[in-house]
1. Quick check: 16.6 is what I get for Kirkwood radius over Cα pairs in Å, calculated from one of P, Q. Which structure matches?
2. Suppose relative contact order in percent (Cα under 8 Å, 6 or more apart) works out to 26; of P, Q, which structure was it derived from?
3. Tell me which of P, Q gives 3.7 when you compute distance in nm of label points 7 Å out along Cα→Cβ at positions 5 and 85.
4. FRET efficiency 1/(1 + (r/R0)^6) of positions 45 and 125 (r between Cβ atoms, R0 = 30 Å, to 0.05) was computed and gave 0.90; which structure, P, Q, did it come from?
5. Work out the source of -4500 here, i.e. which of P, Q gives that when helix-only ellipticity at 222 nm (-39500 (n - 2.57) for each DSSP H run of 4 or more, over all residues; to 500) is computed.
6. As an exercise: distance in nm of label points 7 Å out along Cα→Cβ at positions 37 and 109, calculated from one structure in P, Q, equals 2.9. Which structure is it?
Structure P
Amino acid sequence: MFIQTEATPNPATLKFLPGSMVMPRGTADFADISQAAKSPLATALFAVEGVTGVFLGSDFISVAKADAVEWLVLKPQVLAAIMEFFASGQPVVAEGSDLGGAGEDESEVVMQIKQLLDTRVRPAVAQDGGDIIFRGFEDGIVYLHLQGACSGCPSSSATLKHGIENMLRYYVPEVQGVQAVE
């Protein structure tokens, strides 16, 4: 198995591309080992000392590291853990695990916001090893959760304000602003 790696705008996060499907639908973000129980892959990665976050995208894995650890030391260990995991044949996410999702009735404005995020924003941030998840729309403010490489990235606030907010305000007049939430 050949796994490519790509740098992300966040120096503490590296993107790993195993050359196969990781998440057949949706994404999964694990900020610590306690959340990783739903994913044997994330659990295996957190077993590597220095890993502080795991984000699973459709065809990539973003891994965040502790500041005290260098990628030169950590990268080979993460690559080995990923290769060992995929060789095991285990599911990336345990069957029956609910990683979140929508459900309630949505207004036309919310559907329009989600469509813009899904078609214009999420593919772009996935290129950088992250994701942006819609969390709500209230009183003209769109609430977004940043995951993977986007979480803690030095340029994330500029991306939110100058990129995403301007685009949403242009296409959806009801949008007055964008705010990041945990």
Structure Q
Amino acid sequence: MKRIGSQLCFCSPETILRRMAVEQNSKNVITRIFSLDDGIVETANTLFFDGILSAEIISVKQSGANYLSEKLTNDYQYIDVSVELPTQEITPGTKPLLLDFGTNSVLLINKLLVHLAPMLSSFSIFEIIAACTFYPALALNTTGELCKSRTTQLLLWENVDLVNKRITLQTCIREMV
């Protein structure tokens, strides 16, 4: 078992939990999500990090689900950043943002985030996380929520402006292995 705690845990756009820890077994199945404030003492096995925990980034494009193209444009503000970056600022609209990096490689995504950060300045960090993790899962008809029994690679979003809830030029993602 591994236990990872942080200031915030992004479960869904409606459920962002404070001072939580996520426990996973060796197969990356979440066995428990619990408050760090509930217990008197936390075990030495819990690693605490500065940032936001989330589920893995999902690429609709990488999944090969071409049949979704109409659904993506009807239901989401779908932006494919795998080929080229948008030339103008991306602004919040009536539809949820869905960012598609064309990969789930954290190394490649971190390189793109540096260039995307100024374009995403009008979105909260939670909208950005949802755009990469939650909404792509929903578009592929899988579980978008970070919850018990879900198998996922946990990610830590570091160097985020937690006061203003914004992405920064230093924001990066780390896989919690």
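1. Structure Q accounts for this read-out.
2. Q
3. Q
4. Attributed to the structure labelled P.
5. This figure was derived from Q.
6. Q
No lab work stands behind these numbers, since they all come straight from the coordinates. What you are looking at is a predicted structure, and each value in this text was computed from that prediction instead of being measured. Cβ atoms are built from the backbone, for glycine too; each structure is taken alone.
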